[in-house]
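Quick heads-up: structures coming right below.
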Structure P
Amino acid sequence: MLAASGARVTLVARDRHKLAPLAAELDAQAIACDVTDAIALGQAFASAAGVQHVDILVNNAGGAETAPFGRTEPDIWARMIALNLTAAYSASRLAIPAMVADGWGRVINIASTAGLKGYAFASAYTAAKHGLVGLTRSLGVELARTGVTVNAVCPGYTDTPMLHDAAQTVATKTRSATEKVLETFAASNPMGRLVRPSEIAAMVTYLCSDAAAGVTGAALPIAGGEV
């Protein structure tokens with residue numbers, strides 16, 4: 001959706017080959033990088049900046065590991081904080097100085113309704129997403145007069161491969177049907193359905209537009225009224 005709006009896009013993921021088809025479709029640059037590796041992330045930004053100026057940063061990498069709090073070991077905690085919070089912090093530090101110097105920039109953090117409420121059995125993920133919302137709000141205030149806006153989009157359960165994988169895991173643990181688990185996820189949305197990825201993309205695209213110049217420090221739920 002950003003590409004359709006005229007943005008030149010750089011795609012970042014751990015596997016360059018999986019990015020290749022989309023990169024070809026969008027005439028985009030593809031960079032292989034683990035965003036939890038600060039050195040690799042710095043190299044990725046250097047590669048991106050060598051091709052085009054980074055005006056928009058979408059911190060979209062994330063993942064959830066679930067467990068009762070008593071079984072949330074330090075390694076789970078560390079992974080969730082590193083992926084869902086520290087990676088966005090590191091990427092923002094790399095992107096924001098040039099945006100401020102230019103007087104224009106957009107940072108969009110893909111958070112979650114878990115950044116706005118509590119979820120059982122997901123304490124590490126929920127804590128990380130709350131942290132990401134807090135980072136968004138703080139930077140929104142700090143950068144308010146620079147022309148750089150920082151916002152968070154907070155989806156509810158969204159119809160993505162990651163959610164289907166999570167549903168399959170829950171189904172296996174509870175000896176339930178995957179479709180039944182997905183129905184339970186959808187039931188948390190007062191609209192009775194999963195959020196569509198296109199709805200998230202539309203909000204991101206709006207926040208990157210000049211029409212959203214007055215929106216910053218916001219945590220915007222797309223969850224059918226759940227929050």
Structure Q
Amino acid sequence: MSTEEIINNTISFVKQTLANAEGGHDWFHTQRVYRNALLISKTENVNLLVVQLAALLHDIADSKFHNGDDSIGPKIAREFLFKLNVDSQIIEHVVQIIENMSFNKSLGNETLFTSEELKVVQDADRLDAIGAIGVARAFNYGGFKNRPLFNPAIKPNLSLSKTEYKTSTAPTINHFYEKLLLLKDKMNTKTGKQIATKRHAFMEKFLDQFYAEWDGNA
């Protein structure tokens with residue numbers, strides 16, 4: 001099977017699997033991450049097939065929608081790529097990326113796998129969590145979980161553990177301080193950092209406007 005056939009088969013599989021997914025973690029999210037990854041890869045020395053497959057399969061079974069179980073996604077990805085007869089080393093690399101790229105991994109004291117390909121896909125995914133799309137996704141997920149927009153009495157927890165992060169029910173605005181505004185300084189690649197800087201500035205402007213409207217000053 002050619003590389004193009006592998007990619008096309010993977011796209012079809014992801015589209016079908018995520019057909020009824022929550023709006024912030026659906027096929028369109030995957031497509032944006034895929035495009036971001038291709039863009040970043042232009043200036044990085046990476047195995048492009050690994051990057052493409054990891055970007056396409058990174059949210060095939062997000063643990064947030066599987067009772068916090070983060071083993072399901074990697075298992076599905078491995079089984080799918082095995083059926084396509086993808087080289088075993090490529091499969092293991094892709095699976096390790098999926099297992100280790102999530103933000104919550106950085107909250108524990110785990111020994112993380114890393115590679116240049118992981119850095120690209122991780123940046124691509126994080127870019128979709130910030131900026132205008134990031135704002136939209138945050139409130140979409142907050143609504144999906146029936147969380148309040150904002151509650152001044154509930155302060156952001158700036159020292160979340162991995163467990164606290166995964167089980168949080170805090171207002172959506174808190175998520176900006178607990179994750180989204182932290183991502184700019186966690187980017188791995190030059191291209192990722194450049195794009196993140198612009199998107200970070202947009203979120204800061206959004207928050208300024210949000211608080212002004214909340215207080216009846218705008």
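What follows is calculated from the coordinates using simple rules that are stated; it is not laboratory data. Since we're looking at a predicted model, the values are computed, not measured. Cβ atoms are built from the backbone, for glycine too; each structure is taken alone.
Figures for the structure shown
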read-out: Label whose coordinates, when log10 I(q)/I(0) by the Debye sum over Cα atoms at q = 0.12, 0.17 Å⁻¹, for residues 92-179 alone is calculated, return -0.43, -0.81 (choices P, Q); value: Q
read-out: For 0.45 (FRET efficiency 1/(1 + (r/R0)^6) of positions 172 and 196 (r between Cβ atoms, R0 = 25 Å, to 0.05), calculated) the corresponding structure among P, Q; value: P
read-out: If helix-only ellipticity at 222 nm (-39500 (n - 2.57) for each DSSP H run of 4 or more, over all residues; to 500) is computed and equals -14500, the structure in P, Q; value: P
read-out: Given 0.8 for distance in nm of label points 7 Å out along Cα→Cβ at positions 44 and 124, calculated: source structure among P, Q; value: Q
read-out: Computed 3, 17, 26, 23, 19, 9, 2, 0 for P(r) over Cα pairs in 5 Å bins from 0, in percent, for residues 28-99 alone - originating structure among P, Q; value: Q
